Structure I
Amino acid sequence: MDSLALIEAFGDFKDEKSISKIDLMAIIEDSLKTLLRKRYDSDDHFDVIVNPDKGDFQIFLNKTIVEDGMSEDDDLEIEIAEAKKIDPTFEVGEDYTVEIPIAQLGRRNVLTLKQILATKLQEHNNAMLYDQFRDKIGEIVIGEVHHIRKQHAILLDDDDNEFILPKENQIPSDFFKKGESIRAIVDSVDFKGAKPQIIVSRTSPRFLEKLLELEIPEIQDGTIMLKKVVRIPGEKAKIAVDAYDDRIDPVGACVGVKGSRIHGVVRELRNENIDVIQWSKNPEILVKRALGNVTINKIDLNTEQQYAMVYTPVEEISKVIGKQGQNIKLASWLTGLEIDVYRETSEDDDVELNEFKDEIEEWVIEEFKKVGLNTARSVLDKDTEALLNLVDLEEEQIDEVKQILKEELES
């Protein structure tokens, strides 16, 4: 096998993996030197010349000329008598250079060379793949579902690059079918052994950001800025936006007429509820906007401790907190403040007894409700003696309940 034939033997690999001729030649040179080190313990006495234009290479062995009878290694030394037959001007100590045909290395070494070359070509491809997707971290990729396993799904893109979508990076309501095309962002790229492992995610706030960029041109061209994006995947998200131009309504531009612009994003995220608010440098205004359409009477801010106390009417408490605490949690993430809520009452306000389930046992509350006493004031308006005749409770229990209700209303 000559050098040109050896290179041509890897032509299919070169075309498939899009390895440039220059890179291929560098890999061949490195592979040859590796083989020479295996065969001769060193490549110091060899010169490898790769010609990318001709698509071939040459191996030259530099032998040292020694005195007759002094040669200890025929591979690396030549006696002076033999050297002078080639060129009478040679002297002891000079180098004698001879080209080594690749076939002279022997069939076994040629096969070894092919294995080395294949390994280095794969290493090159892995390094290229690593660099390619390291540059794509935080970017959206599209893959077809190839395998669905208990802990992850495996996706393949159009170039057969493999992406791993772990269960924890999937939206809880995600349900994939084999062959389905899905979108995700590149979350991390690391080597697992010799092969790059590309991890993708659909739960990262960055995924929502990139989807918004795709759907809303003003975000893509920088007219509208995404200041902060927070989300509970598959449940609820809040995004704060701002515009460089005061004449632009960033919230309206993102939502679109009847939600037309954001609808595609919501659908991609399995109907995740998305609140879009306008950013403000004023933390009090930002807190109000982050909590959404609720009545807030007062906000006490402690910016040093990153804390905000929100005062709101009793009937607004559930709105402020939201389902499973999602609204107040996301508002805290969005503003960077720990937000707490305080029930605010007035003389005319009242509180449902059910609001006190964390302080009064439920069965005690039920005793009052049986006789139509459903609010704090309805209980406090009756004296203890009257209550003893109405409910099946001890005097001490009634007094304890009234004290809890009184402290709450007074506070």
Structure II
Amino acid sequence: MFNLDRFSFSPSNELELILFMVNKQIFSSEDISKDIDWDHFIELTLHHRLYPVLYKVVKQKKEYFPNSVYDALGEVFLENTMLMLKYSAELHRMNEVFIKKQIPLLVLKGPYLGTDLYGELSLRTCNDLDILVPMARLSEVENTLNNMGYIKEEYIETVLNDWKWRHHHFVYIHPEKLVKVEVHWRLHPGPGKEPSFQQLWERKREVIVSNYSFKCLSKEDLFVFLVVHGARHGWSRLRWLLDIHQLTHGNLRWNKVQIILKKYQYQHLAGQALLLSHSIFNTPMLKEFEPWIKMNKAQLLENKTYFYIERVVNLHSEPLPPEISNYHKHYVFKLKTTRQQLLYIFSCLFPFPRDVKTFPLPKQLHILYFLLRPFLVVFRKAKEKVSV
């Protein structure tokens, strides 16, 4: 065990109560401060997507809480349960179609994590289905989804096929069922090295949700995937950290995790996640974690994350305030190792779609943007100064 301080930041009374309830679950009315803004308590519960777990606690101790809290959490809990059942059924339908088409599909996130990590489908939320398919099969996947009634929502602007490595998923919406699907060909945005689909497929496992069977990431790959995903979003929703906490109790083969982390340079991100999880959810520090949590970069990144938690940042609420946007840009860059930072800097020399907008050229001449890009960047900055 390691001597790590509990709460490396100053949570509000409402957040402290939320964390107390998640961690203790057995408490008396005396443990609840009278100085609680219950509207803010509900707001934080919804923001951090912890209401399924908290509702279970509130339901058992209903007399300790205002009726408005019990009613509000009960309503969203029921809505989420119905949504998870709907998403599970739709994922099963999609999986069956893909099997018939012989298109391999790995489920990354979604309703199965409720059963997989928490033991109940209703105890975790999700707003979409995340699936991973081989890049070579993307056109077949799109045709298949179109035939199922899905419409592509986002069309990525691209130059010289940079979408293949700069981006990582397309979004599809079913307008009648109101189901959103993120079709990944990479786990994370590039540039960067990550496991191939075939490597992930060879390590896959099978899970059963509501009598439906799905192929998903191995527990070790899931841990690494959730670590990188949460870090990229500043751990701004504590449900992502609770997932990490739950996974540490899942009999992972930590030697396998170490191999993956080292190969793709994610050890410091695992350290960040585990330090945060310990501070916020009292996650036990296993001996296997020591090399990661003692990294200086992991400790630095842990401290940088509290910016998002204390300010209740929602990175999906755009446009972001300048203070949040600028902080996040610097934070995401700091997540990278020196080698990854250099790769990112070199990738910025590759033409961007905005270069095409600034100085349109025929597609067969797009290669010239490698030469023109420095001049186009200077031109855009000069134009911005003039407009100001």
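Could you figure out which one of I, II the value 36, 27, 22 for semi-axes √(5λ) of the Cα gyration tensor in Å was computed from?
On the way: I: 80, 24, 20; II: 36, 27, 22.
It traces back to II.
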Query - At a computed 12, 44, 36, 8, 0 (P(r) over Cα pairs in 10 Å bins from 0, in percent, for residues 84-219 alone), which of I, II - result: II
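Here helix-only ellipticity at 222 nm (-39500 (n - 2.57) for each DSSP H run of 4 or more, over all residues; to 500) has been calculated and equals -16000, so which of I, II was it run on?
Numbers: I: -11500; II: -16000.
Among I, II, the structure yielding -16000 for helix-only ellipticity at 222 nm (-39500 (n - 2.57) for each DSSP H run of 4 or more, over all residues; to 500) is II.
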Report summary line: relative contact order in percent (Cα under 8 Å, 6 or more apart), calculated, reads 7; among I, II the input was structure I
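Looking just at mean count of other Cβ atoms within 10 Å over residues 292-299, which of the labels I, II belongs to the structure with the highest value? Can you show the working numbers first?
Working: I: 14.0; II: 17.0.
With respect to mean count of other Cβ atoms within 10 Å over residues 292-299, the highest-scoring structure among I, II is II.
Here, each number is a calculation from the coordinates, and none is a lab measurement. All values reported here derive from a predicted model rather than from experimental measurement. Cβ atoms are built from the backbone, for glycine too; each structure is taken alone.
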